[in-house]
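Read the figures in this text as sums done on the coordinates, not as results from a lab. This is a predicted model, so every value here is computed, not measured. Cβ atoms are built from the backbone, for glycine too; each structure is taken alone.
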Structure I
């Protein structure tokens with residue numbers, strides 16, 4: 001399902017179970033492609049289909065968890081299935097899904113969405129001429145969805161949460177229509193920059209950056 005159904009409510013969305021996030025972020029990142037990131041707002045749900053992710057692993061110099069636990073990154077060391085939201089460049093927020101058991105710092109950065117639910121709500125926060133520019137980047141999607149620091153630590157597996165990752169019942173069809181899934185080096189980092197830990201659906205126009213990716217096996 002790429003476009004929203006008529007007037008969806010939060011009752012229409014079933015969160016992915018916590019067990020989904022227990023494996024390594026390298027496994028979870030491609031599996032998230034085609035599922036929904038949903039924000040619960042007073043005006044109704046908004047969000048879209050995940051089309052691009054990046055994995056950050058334990059022992060990974062590019063990961064916020066690499067130096068060890070701090071006040072900033074403590075959510076990364078907590079229970080899987082929670083949202084790690086951080087501030088970057090003094091003006092943008094990014095959202096990640098925490099993976100692995102408590103004490104191990106791994107997470108998946110949600111890099112891009114295809115708008116599917118509550119597009120008018122998204123446009124109130126992010127005024128763009130071209131629909132593609134609405135959520136085709138990690139900071140862009142956070143701006144459009146109103147994801148800020150107060151959501152750091154949010155439970156993405158709770159159906160009553162203000163932010164959740166929901167199962168798309170048509171995920172296989174969405175992947176076929178927008179795939180294949182590909183991997184490439186991550187974007188905008190200097191440490192461990194060559195690792196092929198960015199995953200995306202090649203045919204989605206909402207992928208933040210295109211390049212010579214390698215097709216990955218079906219998740």
Structure II
């Protein structure tokens with residue numbers, strides 16, 4: 001089992017868990033922004049604030065990785081996992097930022113669907129990440145990873161349908177361009193969740 005391999009620093013597991021919790025909160029805020037499209041500037045700032053908090057967590061974890069000789073699993077995998085979790089919130093924040101900067105006036109339904117998928121993914125990601133601390137139940141972790149992958153497939157479908165609807169909607173091309181970028185960014189966040197799932201699967205399968 002992973003827990004028996006070597007002495008370890010639990011700080012890395014705490015870093016992962018803090019990152020995941022911040023990502024869930026960021027995804028929740030993005031969903032709230034799109035579901036209740038009022039007070040947009042304040043809501044975008046709230047997402048930006050949580051993204052900055054997550055960046056601080058990530059940077060401290062990278063510093064710890066460079067200083068600690070003993071790590072709970074492969075250093076390269078730790079680095080990749082930290083980076084991919086960080087990417088999820090980066091993309092969610094970028095989507096919210098575009099909504100604010102472009103002064104978008106109304107929401108397309110596919111953006112809400114994508115945000116719903118992203119929030120569900122991040123919750124499963126948090127579940128999988130928490131399981132890494134003590135891998136007593138690899139089946140549960142792998143099931144959470146499987147769910148993340150299935151949700152990403154839903155996001156792909158929502159993106160394709162959303163872009164197709166935009167192109168057929170007859171709205172002005174500038175609006176189409178704005179929303180296509182926002183939808184792409186949210187879907188990219190779901191892609192990064194899938195990357196997180198794949199990394200965690202690899203770690204569990206190698207060490208469980």
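When mean count of other Cβ atoms within 10 Å over residues 51-58 is computed across structures I, II, the figure 17.9 traces back to II. Taking relative contact order in percent (Cα under 8 Å, 6 or more apart) as the criterion, the largest value within structures I, II is that of II. Each of the structures I, II was assessed by Kirkwood radius over Cα pairs in Å, for residues 67-186 alone; the largest value belongs to II. Once FRET efficiency 1/(1 + (r/R0)^6) of positions 75 and 155 (r between Cβ atoms, R0 = 30 Å, to 0.05) is evaluated on every structure in I, II, the highest one turns out to be I. Which structure, out of I, II, was mean count of other Cβ atoms within 10 Å over residues 11-18 derived from, given a value of 15.2? Of the structures listed, the value fits I.
Identify the structure, out of I, II, from whose coordinates helix-only ellipticity at 222 nm (-39500 (n - 2.57) for each DSSP H run of 4 or more, over all residues; to 500) was calculated to give -3500. Attributed to the structure labelled I. Tell me which structure, out of I, II, gives 34, 18, 12 once semi-axes √(5λ) of the Cα gyration tensor in Å is calculated. Checking each candidate, the match is II.
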